[in-house]
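Structures given as structure tokens follow.
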Structure 1
Amino acid sequence: MFRRLGRRDFSWPTLRVARDLLGKFIVRRYRGRLVQAMIAETEAYQGPRDLASHAAGGRRTARVEPLYGDGGTVSKEMWLEDRGVRVAAKYVSTGPRVGVAYAGPYWAARPWRFRITKLLMQAGIREK
């Protein structure tokens, strides 16, 4: 049985949520069909204090306003599901986030990128 993720699933610390999203499924209803894929990579950001975040320094624009809302808030045409896939730690790699060098060495080096590496290798995708 699939379980649609709710707001309580996003009420944990950011790094835990980012890691726990690996193996979940993103689902979207599009033109009468369901488009779905398993989440194999995530990145975490620490809000206004994180210089790599779009909300760095408390920036508030229409684009970033959702970052200030409750976690797990999304239009009814898209949602996340837990389908029981559990990703063991030995299959997860961590590393620095991509494309955030502008934030300075401290923030750019945070190992807040989580990836399912075993599945990538099985799919024939090579790491850079």
Structure 2
Amino acid sequence: MTKEELAEMLDGREYRSEILPTEAKQAKENGLVVVYGASDDLMEFDGAIYDEVGCYDGGMAYLNSNGLFESECDDEDCPYALREQEKCKTIEAVWCDPDNTASWSYKTDIPHATFNIMEDDELYCIGIVFEIASL
């Protein structure tokens, strides 16, 4: 399965029913990561990465070859963590981007395919699928 094929499968799904457990397992087996929004404060990761990032009103996720980067420093200004973050790929969660009608969309340089999540016949989220190998 490719990122494009998975994105096509997920396109048009309803909010809170974005991906089935069997699809998440397939994504993981194929090294694919699915990213989509939940509520007004979460960036969800499913498939080869299973996690979430808090991003109220938007935010940034930092990824490296191990998946989501998490600093082990207690200080958010830790020089080590900041240097490591600079090496990471990023995904920016955009809340209510004026360029589209979705509540959530994402900006990244990681090669990806997109899909739409709906809520009551309205566009809720423009999610992405990427290959973990691209990190």
Structure 3
Amino acid sequence: MVLVDTSVWIDYFNGTVSRQTDRLDAILGTGAVLTGDLILAELLQGFMRESDYRRARMLMDEIPCADMLGRTVALQAAQNYRALRTLGITVRKTIDVMIATYCILNGHALLHCDKDFVPIQTHLGLQVADV
């Protein structure tokens, strides 16, 4: 399964063409796409127009959605954040560490276009989907 980050979904819904949105387009409908509650909330809160929100909500309702946080992921995300800090790396958004930690613990590749995931990939073993 490929967990698709909010950064890719935003580009996808905005019609941005990139390697990541092309990859998402290629795997939609194959059963290989996964989203999560954190990503769903982050994505849907950003729509200004009701019609855009409804369209996105309908698409997202068709994609399996995982409960991402919970105690185990929360504790490991805190540990991962601290490990990066000891290396002199500060991830800008805690939610990115939570998403990456969920992927690491559950063996999912992450499709993203957010530079905050790069040190998590480099130092903590986050698997990134091929683009």
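General observations
- Taking distance in nm of label points 7 Å out along Cα→Cβ at positions 83 and 99 as the criterion, the top structure among 1, 2, 3 is 2, with the largest value.
- Of the structures 1, 2, 3, the one that 2.6 was derived from, the read-out being distance in nm of label points 7 Å out along Cα→Cβ at positions 19 and 51: 1
- helix-only ellipticity at 222 nm (-39500 (n - 2.57) for each DSSP H run of 4 or more, over all residues; to 500) derived as -17000 - corresponding label from 1, 2, 3: 3
Here, each number is a calculation from the coordinates, and none is a lab measurement. The shown structure was predicted, so the numbers you read here are calculated from the model rather than taken from an experiment. Cβ atoms are built from the backbone, for glycine too; each structure is taken alone.
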